1. Could you figure out which one of P, Q the value 1.40 for Cα Rg over 2.2 N^0.38 Å, for residues 47-94 alone was computed from?
2. Kindly point out which one of P, Q the value 35 was derived from, the read-out being relative contact order in percent (Cα under 8 Å, 6 or more apart).
3. Supply the structure label, taken from P, Q, corresponding to distance in nm of label points 7 Å out along Cα→Cβ at positions 55 and 87 with the calculated value 2.3.
4. If helix-only ellipticity at 222 nm (-39500 (n - 2.57) for each DSSP H run of 4 or more, over all residues; to 500) computes to -13500, which of P, Q did it come from?
5. State the single structure among P, Q that was used to calculate P(r) over Cα pairs in 10 Å bins from 0, in percent, giving 13, 41, 33, 11, 2.
6. When distance in nm of label points 7 Å out along Cα→Cβ at positions 7 and 23 is calculated, the result is 2.9; to which of the structures P, Q does this value belong?
Structure P
Amino acid sequence: MMMTELYLKEESYKIIGICMEVHKILGKGHSKKVYGDALEYEFQKNEIPYNRELKYNIAYKDIILSSYYFADFVVFDQIILELKAIVGISSSEIKQTLNYLAASKTNLAY
């Protein structure tokens with residue numbers, strides 16, 4: 001059986017490790033902003049390139065729509081990190097993340 005290489009494997013492991021570190025220290029019950037502030041600290045501390053609340057416009061034919069999306073984080077210029085401070089992920093959150101992928105033209109989101 002042939003195994004395929006994970007896309008952006010090293011970068012993904014770094015992001016997941018940082019997310020687990022933040023969760024280990026803060027635990028559950030905080031707001032999305034608190035987790036975002038902690039992640040931002042960890043990205044800076046670990047010298048991981050990121051943008052916070054990056055705006056994505058939506059192109060339609062030959063115009064840019066007035067609607068837009070904000071990604072919580074874009075890490076390594078290629079990975080969208082969408083934060084959720086909820087008990088479980090529903091199809092609504094999955095659709096939101098897929099919309100961000102389409103608007104950003106990136107290939108990976110967490």
Structure Q
Amino acid sequence: MTYTIAEPCIDVKDKACVEECPVDCIYEGGRMLYIHPEECIDCGACEPVCPVEAIFYEDDVPDEWQQFTPINAEFFEDSVTGLGSPGGAAAVGALDQDHPTVAAWDA
């Protein structure tokens with residue numbers, strides 16, 4: 001299991017969660033932040049600091065945002081960013097890319 005960042009983060013990217021994450025698994029895309037499912041240790045430190053309540057434990061993602069669990073995982077695949085598992089967001093920096101669903105999201 002892992003945590004998921006959902007729709008309320010689109011075009012907000014507050015980054016309080018990034019500062020709280022002890023394993024640096026929250027990556028910045030062009031319009032939102034993404035949690036790497038293989039790097040997340042399920043500590044939950046990110047969830048309470050999110051000012052827009054966009055972060056959910058995978059089993060607790062509201063029905064209307066269920067699609068964001070695979071969106072967070074797919075963001076790291078070759079077909080989207082090709083990041084794979086780089087082992088930390090700080091070394092990667094901000095990206096100008098997003099998952100295609102997020103890039104096309106009508107805010």
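1. Considering all the candidates, the number was obtained from P.
2. Here the read-out was taken from Q.
3. Clearly, the read-out refers to Q.
4. Derived from the structure labelled P.
5. Comparing all candidates, it corresponds to P.
6. Here the read-out was taken from Q.
Here, each number is a calculation from the coordinates, and none is a lab measurement. The structure presented is a predicted model; accordingly, all values stated were derived computationally and were not measured. Cβ atoms are built from the backbone, for glycine too; each structure is taken alone.
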